[in-house]
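Just so it is clear, none of the values below were taken in a lab; they were calculated from the coordinates. As the structure is a prediction and not an experimental result, all values here were calculated from the model. Cβ atoms are built from the backbone, for glycine too; each structure is taken alone.
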Structure 1
Amino acid sequence: MAGDCDYSIIVVANGPRVSSAVLEWLATQSDIRVIRLRTGSYPLARRVGAEMANSEFLGFLDDDDELIPNTLARKIDYFRKRPEIDVLVTDGLRISGSKVTKIFPPPEARRADLIETMMRAGWGAGALTLRMQNIDLSAFDAVFRHLEWTLTTLDLARRHQFGFLDEPTYRYYDDTPGSLSKDAEHCLAAPEVWRRLSQGYAGTRYEAVVRRRYGAECHSASCEYVRQGRLREAWRFHAESLKSPGGMVFVPFSARLLLASLRRRFA
């Protein structure tokens, strides 16, 4: 991605589940600094990496992302021309088998408001670049293993000036095996993330949008709990989805839950 731009890479290898061969290879690379942590905490690794960075700009990379070559210069140029921007969001490419689509919707389908558009987009580390001198790194203290970028990004958006570069700078792979974003716990973590965001955005013009998203995530979690046979939790999240703005669209799901409950009772 860096092309002719100056750069440095920090790799934080955390916890016991690491590849010794990969660490040995990384140690031979002159442009990479490796930090080893005993604790297997991803939030801690992310914060440590951010604290160790000594640069004007900072970006991150997830395990299911790939940076696109020669895109860093465009980001830096954007920052140089807009000194008021603290955080730059860039588009990405979603790779699902042979299908390639953009992460953000096309211009004609986007909301005029960037923050509202961001609330409807998928999030990965590759989408963000920060102007380091303006960012309080406590934003990276979230303890979540899942959807931590959604929480971090939208929390930053309440306090900082965001810009958007309508150009893909990374690829997100839908089929990365073993990625945290692919398991059921990722879905089940979403309601708590959006509940916290609804508290943070209470009283703002985005409150209804966030609460609507919270309801949708509660519905998704309820569906997952039904699949797992955990009907008590399914009913609890279904009730939450019904209370959200526009929650009446989830009323038909009550019949499915009732049928599943009756089948269990009389099985």
Structure 2
Amino acid sequence: MRTPEELKERKKQLGYTNAMIAERSGVPLATVQKIFTGATRHPRWETLDAIEKVLFEYTLDPQADLVREEHAEYDAAYESRIKANLVERWPRQGEYTLKDYYSLPDNVRAELIDGVIYDMTAPRRIHQEILGQLYLEFAACIDKHNKKHGTGCKVYFAPVDVRLFRDDRNMFEPDLIVLCHEDNNELRIEGAPEFVLEVLSDSTRSKDCILKLNKYMEAGVHEYWIVDPKTHKVLVYDFLEDVLPQIYTFSDRIQVHISGGECSIDFGKICKAIGL
């Protein structure tokens, strides 16, 4: 998903007017005008998606269409190879249980989702640098919130097992969670934490953005952040208010909804700390 700034630049390149975009996207003209003037800083996902389709997908550039088709074919082939490799390594996909999960060698990191084992490859350095800074920011923020309100929220980062549905066929390992209810299990987190965050990598992008998104929402997670180092964007899902995300960039300060807006994470500060 592109930012309003990227949409504005594309609009300029194509020479489109706000009225043309409103007519072709179905978005009210007043909303289109507010987005391109900056009056609406954080538009809803579905609004940006409709405008993006007009500016990037519905053009009459044959070469652009060819590039998109080739890219789609590559994505499909890559996804097919990933699935084939998983089936080859784990031939009983769909049948695995927690017994199998806990029988894995200590050097194998994996998640179990609906009886399917997903390998977790070692993350890139940028993934770990971002996650480390996020943990520090969340820990400081939540600690301040706890002292002010007397709550007992705790921040954890991977590796930490989360038995999301308290069943025998699922074990998740989110990058970062905030737990605000009592959980005395010393082996893992039982049930859905209030907050979950995933930092995307090439090998987890599809799983984090689609499969785990739906699972977190289904299990009762209140808030889910997807941090994308490749595009420098953050998708914030507040499931208690809406199933569609708000979109931020790495220069924004983002409120943590489960704190009632009292906690916020300054991504500009994080980028500066790791040299982005």
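Ranked by distance in nm of label points 7 Å out along Cα→Cβ at positions 133 and 165, structures 1, 2 are topped by 2, which has the highest value. When FRET efficiency 1/(1 + (r/R0)^6) of positions 29 and 117 (r between Cβ atoms, R0 = 35 Å, to 0.05) is computed for each of 1, 2, the one that comes out at 0.10 is 2. Calculated for structures 1, 2, mean count of other Cβ atoms within 10 Å over residues 93-100 is largest in 2. When relative contact order in percent (Cα under 8 Å, 6 or more apart) is calculated for each of structures 1, 2, structure 1 gives the greatest result. When distance in nm of label points 7 Å out along Cα→Cβ at positions 53 and 197 is calculated for each of the structures 1, 2, the largest result comes from 2.
Computed over structures 1, 2, distance in nm of label points 7 Å out along Cα→Cβ at positions 45 and 229 reaches its largest value in 1.
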